[in-house]
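Several structures are given next for inspection.
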Structure I
């Protein structure tokens with residue numbers, strides 16, 4: 001990642017007309033002629049290994065996202081992208097200053113944020129009630145600043161209002177991931193059927209998602225928050241979408257609540273059936289009903305995978321803590337472990353035990369994930385969607401679906 005991707009290399013970097021939502025290479029309609037290594041979304045993250053928040057991390061992630069614009073596509077209007085977004089820590093200083101919150105709200109975990117896409121009315125009462133039932137106070141409501149001039153015509157015609165509910169801390173002793181997940185599920189049940197008119201882009205006491213139906217270079221123009229010096233973080237996950245098996249839409253832009261990926265889940269039908277079959281094990285009574293359905297089948301394969309990881313890393317048996325997000329990903333997208341001589345006995349036992357309890361979500365799909373405590377990436381077991389990473393002596397780590405997304409320019413980069 002020591003140099004930018006050179007402009008003008010390959011048809012995908014050249015100015016091309018757009019036809020049926022895809023850039024047209026010199027050979028004709030977009031299709032087999034599109035270079036196969038670019039027929040997938042662009043993904044990655046930038047992080048400080050020491051966990052130190054800075055503006056630099058966010059700016060580098062936005063720059064990396066812009067350099068992945070060739071991974072996406074434009075609609076017939078030539079200006080509406082397939083979707084782009086970032087997942088990063090809640091900008092507590094920005095929110096505290098703007099909303100006049102007390103100084104204590106600047107501490108990690110002191111506030112949560114629910115980012116909602118709203119096209120109708122009536123989302124506030126369901127959110128207030130969902131929070132009340134989980135013992136959480138809604139401190140403030142905020143209409144997220146947005147510049148519609150940054151949108152293409154198709155994106156503008158379908159654009160929602162982007163609203164944030166700023167939440168007080170979870171009850172003492174409660175797991176924040178569990179509380180956030182339950183609030184979201186209560187809200188979605190109250191606005192049934194959830195979907196384009198009331199969509200939860202993110203709800204967490206750690207992270208927030210900014211995404212839109214835009215090209216990569218339009219994202220921070222649409223959301224001024226991302227250009228604000230107070231928008232800082234120790235990590236930032238980024239995604240440029242290239243729609244394949246589902247149509248572009250605001251809700252289908254990534255990252256989702258925990259992850260983003262750049263491929264396809266080919267075992268999806270079986271995965272959905274197995275998840276629905278095990279719903280009876282999700283607690284009892286109200287808890288069981290609250291967690292049904294385990295996945296929203298109207299979403300993309302990416303969104304259903306995200307829902308599964310979110311569920312597995314936020315819920316637990318009574319008296320137990322939820323799984324670490326890395327645990328949830330390792331059991332859902334297991335590596336090809338049987339013949340791997342590098343695994344020790346404990347690692348081998350982990351995969352063998354989970355093999356009998358969780359079917360793999362399989363397909364060509366690298367993914368990047370973050371829950372606010374950890375950030376990471378994983379390959380599919382066949383390595384069909386590669387990732388590249390680099391680290392600098394000062395602790396900066398960059399991972400992306402291709403090289404050249406960030407100019408590191410530091411001696412000792414590995």
Structure II
């Protein structure tokens with residue numbers, strides 16, 4: 001789908017490119033120093049030139065009109081950026097160690113420290129390759145939740161939860177086909193998508209119409225419902241909503257649907273990107289007085305409103321956003337912001353399930369986490 005680039009997207013791109021420029025500079029500098037200290041005849045000019053060209057691939061692919069060339073540039077650039085980000089974290093360990101051990105204490109001479117640095121960077125690169133391959137493998141995570149309220153006269157409800165698809169040049173039509181096939185194999189009664197279907201723009205989504213058509217193949221008894229995430233926002237929001245409509249996915253923005261004694265409420269994101277965000281309604285404001293006697297399921301992209309959801313009488317809260325931390329040390333950072341950052345926990349009578357995401361955005365790396373579809377078997381009381 002061809003899209004013109006808006007002013008907000010240009011501002012965001014400038015900010016991202018500036019931040020990435022700092023990351024790329026640090027990584028190029030430290031890896032160059034390590035390589036020069038170990039590899040005889042290493043050409044710094046050639047290495048720096050290659051790094052600059054590789055780093056330019058992603059922004060070039062984004063700015064060019066949609067074509068095979070721009071898609072190749074975006075795919076290559078996305079993976080290159082993923083490498084740069086993981087190597088950046090390695091640099092945050094390597095550079096202070098160099099300053100302390102070599103520059104200040106002079107425990108290790110530069111040549112010996114260069115060997116350790118190169119080993120660290122090589123190990124990080126190997127883990128990144130593993131993480132890139134691992135993130136493409138989507139698994140099914142089963143949960144069983146027993147609630148006090150009845151589910152279809154005391155029977156069960158099978159829910160498939162997708163989250164954080166982050167559609168783009170990597171998470172493309174082929175990926176969506178795999179997701180649809182795996183989701184349908186679960187034979188769910190209800191399919192819920194808990195936000196971040198996009199990454200703030202539709203420009204990087206190649207085969208836009210075909211992906212929407214592919215998602216119409218999702219099969220469940222009661223349909224497919226979604227809430228919006230913080231990345232489902234910005235100047236492209238109208239196109240995103242049009243996409244959901246074409247995909248036969250009903251978006252719930254601070255509103256609920258009711259059927260067979262079940263209330264399904266989708267909340268607006270607590271912090272949407274762009275400038276269109278408004279203060280969202282509370283859960284009680286979205287419910288009717290009679291809903292308190294029914295089973296209440298809430299879709300809320302960010303797992304930051306757990307206590308208020310419990311107090312509002314919610315039975316099942318489904319969230320995403322955290323990506324499970326993706327890899328160390330990001331998981332440590334995520335835990336500080338979201339104590340419940342992955343998995344299933346019970347808060348009083350309410351179950352909270354936080355998905356690590358069916359896909360990921362940049363960096364496309366997972367180590368110690370997994371891409372998943374949550375299969376939730378909801379057992380009701382009588």
Structure III
């Protein structure tokens with residue numbers, strides 16, 4: 001259980017009207033040193049990412065035991081104090097649905113944060129809803145209506161308006177109070193360990209950046225029937241696009257759309273003239289990146305031999321749909337017993353992974369997403385059901 005004795009929730013609420021503005025390295029160091037002595041801080045970020053690959057931070061919000069703070073990233077040069085806070089095992093960092101916030105922190109601070117408490121995951125484990133918004137969470141937990149009027153603000157502008165500052169502070173002043181309620185509920189349900197597992201899995205998924213880049217091509221499920229050379233070419237093109245988009249700070253699909261990537265694999269250009277005929281490829285790409293693109297296709301055969309690509313997951317064939325249906329029924333039954341939504345317990349891609357594992361290994365295997373707390377609830381039973389269905393089909 002999280003001990004929040006000494007946290008003044010009334011003062012926290014009031015502090016949103018007059019948050020402390022942090023716009024110097026000395027002030028950041030002073031506050032971070034104090035925050036590292038607390039059991040918990042609430043955090044959020046505001047950023048702009050409409051025309052860029054990377055999220056550009058406009059504001060970092062923090063709430064401690066009685067005050068709220070707004071950190072101005074444009075004024076900070078030395079981030080080491082915040083880095084120490086984010087990597088402290090002694091301080092729980094509370095955020096709501098923080099995947100983009102964590103990506104921002106990882107790039108800004110060049111560290112992997114630890115002890116993250118995602119209130120959206122906690123609410124789902126408590127049976128409140130799978131992807132509950134911050135607004136709905138706060139309304140359910142403490143009956144407060146949260147204003148979302150500044151959602152699409154320009155957070156890079158200076159000075160920020162009073163309305164922006166108020167909106168940003170309100171995003172953090174209530175969550176310590178909410179965490180106390182959620183934590184008690186999870187303890188009552190015996191799910192605090194579930195929360196720990198989910199938090200670790202969430203961080204690992206975000207931090208494993210190299211794997212994400214190298215396996216992006218596996219999202220092209222419509223190309224699962226292509227041969228190894230073509231798939232190796234697709235893999236290299238996806239890696240080129242991801243790395244180039246990052247260097248240029250350009251959204252990946254603006255650099256090259258998925259449709260163009262797919263056409264490159266289908267038509268397999270071998271020279272600049274053939275490349276120019278690919279529908280949708282831009283003049284900019286033709287001028288600046290034509291050789292890199294052609295290298296991906298021309299060297300694909302050698303790359304496929306040196307480093308065979310992992311297969312792209314194929315669609316589950318119609319004859320195996322009864323297996324999917326049986327898995328869905330199991331998930332629905334257990335979810336009802338546990339008072340959680342079925343998709344929190346077992347998702348379609350989990351079911352598909354178990355079905356595909358039989359063809360790859362000769363027996364059913366659970367993916368990592370069905371290990372941990374999910375295994376005794378649905379994982380082992382799912383394999384048992386599939387094996388029984390296999391035996392029945394032989395008769």
Among I, II, III, structure where Kirkwood radius over Cα pairs in Å, for residues 128-183 alone as derived comes to 14.2 = II
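Quick check: 20.0 is what I get for Kirkwood radius over Cα pairs in Å, for residues 96-303 alone, calculated from one of I, II, III. Which structure matches? List each step's numbers first, then the result.
Values: I: 18.3; II: 20.0; III: 20.7.
For Kirkwood radius over Cα pairs in Å, for residues 96-303 alone, the value 20.0 is produced by structure II.
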helix-only ellipticity at 222 nm (-39500 (n - 2.57) for each DSSP H run of 4 or more, over all residues; to 500) computed as -16500: which structure among I, II, III?
-> III
To which of I, II, III does the computed value 67, 20, 8 (Cα extents along the principal axes in Å, for residues 112-151 alone) belong?
-> II
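Given a value of 24 for relative contact order in percent (Cα under 8 Å, 6 or more apart), point me to the structure among I, II, III it was derived from.
On the way: I: 24; II: 21; III: 15.
It must be structure I, since only it matches.
We did not get these values from a lab; they are worked out from the coordinates using the rules stated. Because the structure is a prediction, the values reported are computed rather than measured.
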